[in-house]
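Values quoted throughout were computed directly from the atomic coordinates according to the rules given, and no laboratory measurement underlies them. Model, not experiment: these values are computed from the prediction.
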Structure 1
Amino acid sequence: MNEIVYQKKKLRKILTQKRSLIKKNSKKEFSLQFFNKLIESINFDEIKYVASFISIRSEISTNQLNEKIIELKRTLSFPVIEKNSQELIFKKSLSNENFKLGKYDIPEPTNENKEILPQLFFVPCLGFDLNGYRVGYGGGFYDKTFAKFKRLNLKFYTVGFSFDDQKQKEIPRENFDYKLDFVLTEKQLYTF
């Protein structure tokens, strides 16, 4: 195991415990003010497809975020990990539809809707830094998916969705780690 992989593994353990404490003490998990600032910062009128996720464990709640996306009449989609794939696909679904537990016990849409190509991604973070890098759970699925979208010359925005207190001085990174465009927290919007 190389040094960066070791540092990330150690950081994941620390941040998972820290996030549980943050979640327990949090009174607010979504800021309409900073969400609106985000949609003013991008060309939101041109965005039709938005990818989000269903919160698990101590992740910041995506309930209000997902409701707002639907309220703004955008097509909401969620990640699916297909068997033997290292990349995510995204299927249209409403956040109140039935989900099944997929790989790693992550909720996935049960519907047979076809795959869509999101133009705006909300991404879970265990931690993030002020350079726009995040640490997730270690599967690299989002990094590989974003690399694929870049190869296909697709225009898209990436937004980490996290508690503000998950901010780190620096996230150890590898060559394939994808830099986010924004991080949206309950306290502010970070732009990179």
Structure 2
Amino acid sequence: MIAGVEIGVRDVAAAERFYGGLLGFADERVRLVEGEGAGGWVDDDRQLGNRHLAFYVGDVDAEAARLREAGVEFTIEPQDVTGDVRLAFFLDPDGTLLELLSGPPRYHRTYAEERVALPGPGDPPVLAHLAITVERPPQDGVIGELDVDDMLITFVDGPVALELFSFGDGELLPTENGNLKAVQA
């Protein structure tokens, strides 16, 4: 199980202003760490390793508009996607890919009940999950699965929920040094 996430940043004070000030996010499971791995997100679904960190928000469109007004640029504008969720993606100042998410998806296959306290409109964001590309999804702790194009997206419960991307053909690229680090329990 993953107990926490470290985000590599160049300047902890600046990152605290972004995450705590602009986003309004605070969670003891997420730690900002200076230096190691800052930036470096790779826009490639088949890149083995870290993908993004996701936050539940009360209203994806309102939060995206607020962040855009503050100068944040989005890599994916708010949109509805498989699983009946609304999402948007953007980068933090150090290049970590972040996701705004309306709530947990409606899975194609559900195995367990998800325990989520969703924020309301205007509430601060809540940690949703850490997304990672893996060779094979686990069998234990699986909440549900989504089939999206040639990907299987597996959601795993834990202190930090995981969204695991895998591919039926197994073709993956070598691991790149990411800007997120999962911390084992």
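Kindly point out which one of 1, 2 the value 24 was derived from, the read-out being relative contact order in percent (Cα under 8 Å, 6 or more apart). Corresponding structure: 1.
Among the shown structures 1, 2, from which was the value -2000 of helix-only ellipticity at 222 nm (-39500 (n - 2.57) for each DSSP H run of 4 or more, over all residues; to 500) calculated?
Values: 1: -9000; 2: -2000.
Traced to structure 2.
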